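Listed next: structures, encoded as structure tokens.
No lab work stands behind these numbers, since they all come straight from the coordinates. Nothing here was measured: the structure is a model prediction, and the numbers come from that model. Cβ atoms are built from the backbone, for glycine too; each structure is taken alone.
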Structure 1
Amino acid sequence: MKYPLPERIGEPELLVGREKEFALFHKWIGGIPKRISKSRVILARRKSGKTAFIQRLFNQLWNENGKIIPFFFEITETKKWFPIFAIDYFCNFVSQYISFVERDDTLIRKPLNLKQIRVWAEANGNDYLVSDVDSLLNDKKNRAYDLMWKTAYTAPESYAAIFDIRFLVIIDEFQNITEYIYRDEGCETAKDETLAGSFHGVSESKIAPMLVTGSYVGWLVGILDQYLEAGRLKRFFLNPYLTPEEGLEAVFKYSEYYEEAVTSEAAIQINQLCQSDPFFISCVMGSEFEGKDLTTREGVVDTVNFEISDRKSEMSMTWGEYIELTLQRVNDIHAKTILLHTSKHADRYWTPKELKETLGLDITVQEIQHKLRTLVKADLLTEGVSDIDFRGLQDGTLYLILRNRFEKEISSFEPDLRKDFHEELDRLQRDKKSLQGRLNNLVGKFAEYQLATDFRSRKRFTPSTYFDGFPDEIKSVELNIVDVKLRVKFQRPDGKEMEIDILAESDCGRVLVVEVKKTKDKIGLDSVEHFYEKFRFYAAYSKDKTDLSKDQTVLPAFFSTGGFTHDALLFCKNNTIGTSEKIVWYMGS
């Protein structure tokens, strides 16, 4: 799969889980050709994965090359002059349209300008596009900026109708359109807060429906209610947390990406303390905590605590920026007390009267009600069906940040998060069967990462620790692993590219070459013969490399979650290939 739109998440494999969400949105997208899909909005706080999600949807649609042409546009937190914004929107749309038609992914990363678009349109006999480019240039010259913007924002629906095709219009951070687009060229005084209303009509399109997102939920909901009323965009709230199994998968993937050793048990501990929040997990893996050691429980607790507590950590700085923006309108001790309490007890709704009595607040019920409504607008509380019901966000990561920032100010004592983290891990540790079960459940789809992580964490082991079938002179030799690599590519003499799933190098010159197959069925003779051929090519290839020792010994091993047929096992035994059907987990201290 190509990734014409560079994804913010980095390596594509770091996008973990979201299977239910992708299934839901693919079903919705599937209805676009039949004109039954209504425009949608994804609502979620910052760092919840929504941009990665919609960028992956774009790339999937572009690769499918089917009936739906995706258009992705981000409204950044950068001031822009109105006509320039219109041209930017139009050029990105047309460039992505041409990219899809011509299968030229470079046009997504480097959009064409108006002159280049006109040249393409003339060469391809697209008179409508030529006319639109001319209109934009003439309207800019005549300062008819509203007409320029109309040409731009109606283009997807217009072209869908003219050419009988379908578009999906994806706009990221939609709320920024009310804050960063200016009518004056200097972008100083004439901010246009009404531009969201431009989409009032096109948002109802069934041939070019919209999918928009926003990081500040209260702000975006207010915009939708004011300018796109009558439920024109169906709302979807994206949970920032993965399932526990997906979170554990994220821990292993990020550990590989950051080249951080973790034990299997530590991986579960990280996932538990990070609450399966992929952004939190990435912060812990990439943490610059001086004493970071993710192979021990103490090291995990210390690193997680650092990311929450240190003002210069990535986690703390990201959330600090969010809180500063959202608390600008309410920044007093009463609001912080209410916020911390409702976040702690986010499993229920609270009325202003209940909060006054429970917290002993020396302000009126009406004043409490006003602060609650302001906190809702600031995306820090949610409202219930009743006008007097309010609830904290069910966001455990936010609660940890709030405790660290405000608990000392409110309660006159500093929170001991490290103690709380240890108590949480004590509860986890008491259920050893669940601990082992979570690891075993992932082996089917994630074995190569888990094996590589286990090799790296254990570091010293004999081949027989993981694999059967090695002769005595090999199985008892201790390997001291100095490097572990995944998906190592090399070329055969005939130029054909081959790939090794796992390569683990020992300081003694031995190299463990592992093939991983994740199937429910037993692996047959063909598969092990193919691996043996690949192993022999790699052994010869490694001998020829001048930077590798002539005395290097390459040890072949095959891991199959579904087991082996009798013929496959016999072949492995006769050719000294180690075999395994399960991972013997290394549980660190």
Structure 2
Amino acid sequence: MWEARVRRRSRRFSVLVVAAVVAGAIIVVVRTVHADPDCAPSTAGVRIAASSEKAELLRQMAADYSRKGCGKVTVATMASGAALDALADGWTRDDGARPDVWSPAASAWLTLLRQRARSAPIPADAPSIVKTPLVIAMPEPMATALGWPEKALGWGDVLELASSEQGWARHGHPEWGPFRLGKTHPGFSTSGLNATIGAYVAATGVSGDLTTRDVAAPKVRRFVQGVERSIVHYGDTTLTFLSNLQRADDAGAAMSYISAVTVEEKSVWDYNEGNPTGDPATLGRHDKPEVPLVAIHPKEGTLLSDNPYAVLKWASPAKRKVAADFLAYLRAPTQQKRFTEHGFRSLDDPLPVRILQVPAPKVLDAVLASWAELRKPANVLMVMDVSGSMEAPASGTGRSKLALAQSAAKRAVGDFGPRDRVGLWSFSTGRTELVPIATGTRDDLRAEIDRLRPQGATSLHDTALAAYRHVQDRARSDTINAVVLLTDGRNEVQQTITLDHLLKGLRGRHPVRVFTIAYGADADLETLKAVSDTTRAASYDSRDPGVIDRIFTEVIANF
């Protein structure tokens, strides 16, 4: 039935013969629930921390369920890696309201938690609620140039292109430039974690379990490093890549942004529907892309996002009862159909492709440690606003906005690796270089961040362009070249450049991505978003200063 629905769709969403992608989309607004499992009436409330690609759909289902009087279910969106860190550390108040159920995108996160926390608050068994496999998504003309769909493609083909100095010219398309791969951070995102595991498996050629000896083999390390060399930048979520690709497609430049991106199969369906966020509420608001993506299941095998449903050990008996009822509700045919209508695969849908097993915990840790050594290094300038408004208190915290930002920035500095080159500027009316861009600067960065003091107005436009040009002058082809700019205001300095002048100046020959953070209620989110969109980066909303620590973590996940 699933394949029949695919055949009825147009070629705009073509798929591999051996691994077709997901079904067409219809939002059904009015639904009956008489076929769903019965539940016992309850006043208990259950909070679920869910991965981003399914959170909005789960939220809709939870609202329908709650209206039945079975108990109130609340769904909070939280990246799988961020939830892992919070759970491993005991889930403090800074992590937000404590969930009763954790539903990451894949069971690999449960494996990592058990490895990192002796008393992990998760059960031995966590049933799946829906599934979607990892794919390599490529613009259709690029996949066709590689021989798709007649030829099965995989990580080996990606490495061949990534290692070639000719890039796409090798396949008769010099106008497409070098091969550019997009991939999320494996310590933060499921698609990035699964793609990293898949690359190690492809490098070894093993058909059985991956071992720590495999991970450490020189040949394997060279293979993985070759794949990582073609990375555009690492993202905190696939939304960054797919939203940027949609903007490029709107401008008739889809082929110039990215050659391939590792995402879940469901996300390819979302993109081809003109809805890269995957939010059911925005489905149909944007045209379908001129250049669609195709989903390529790596011939070496792929990993599965099985979306486990883990009831946490601290949940009360009443909450456990509601959680169990809601799990049965999600696994019932009515809800499984809703999942497939939005690009997932139902639990009983067979996958005509080899599924790779998640490595053992110690091997998974070895994979992540090895990747950290082999990943593409960063060349980053951090730019922090120290205008007078940063002295204002952050509501409900008892601290100033600057003090909160300083703490978050100092913690974020620790997420950079030893091969990353990082510098620091402060700015208000003017700007000051505090730490030159270089390796081994983490102690200097923390010390200078501690010394920041608020004064002056906000010279946003001039500073953004100067920072961009500063990194551009120091850009290297083998690094991720970027600016991270935090501000709590808008351009206040007279006789500065206009926004139009700024955006024109950000279209340089060497790609430098400007990741912006709108900090505090008065931040000019619209301008910051325009800056990030122009440089094909991402803009982050921290207008609630209390979430700045989480925001910094998400930003640094791009490197």
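Looking at structures 1, 2, which one was helix-only ellipticity at 222 nm (-39500 (n - 2.57) for each DSSP H run of 4 or more, over all residues; to 500) calculated from, given that it came out as -11000? It was calculated from structure 2.
For which of 1, 2 does Cα extents along the principal axes in Å, for residues 351-446 alone, calculated from the coordinates, equal 55, 34, 21? Comparing all candidates, it corresponds to 1.
If you work out distance in nm of label points 7 Å out along Cα→Cβ at positions 311 and 383 for 1, 2, which one comes out largest?
Of structures 1, 2, the maximum of distance in nm of label points 7 Å out along Cα→Cβ at positions 311 and 383 occurs in 2.
1, 2: which one has relative contact order in percent (Cα under 8 Å, 6 or more apart), as calculated, at 12? Considering all the candidates, the number was obtained from 1.
If Cα Rg over 2.2 N^0.38 Å is computed to be 1.14, which of 1, 2 is the source? For Cα Rg over 2.2 N^0.38 Å, the value 1.14 is produced by structure 1.
Given that distance in nm of label points 7 Å out along Cα→Cβ at positions 143 and 239, derived from a single structure, equals 5.5, which label among 1, 2 identifies that structure?
1
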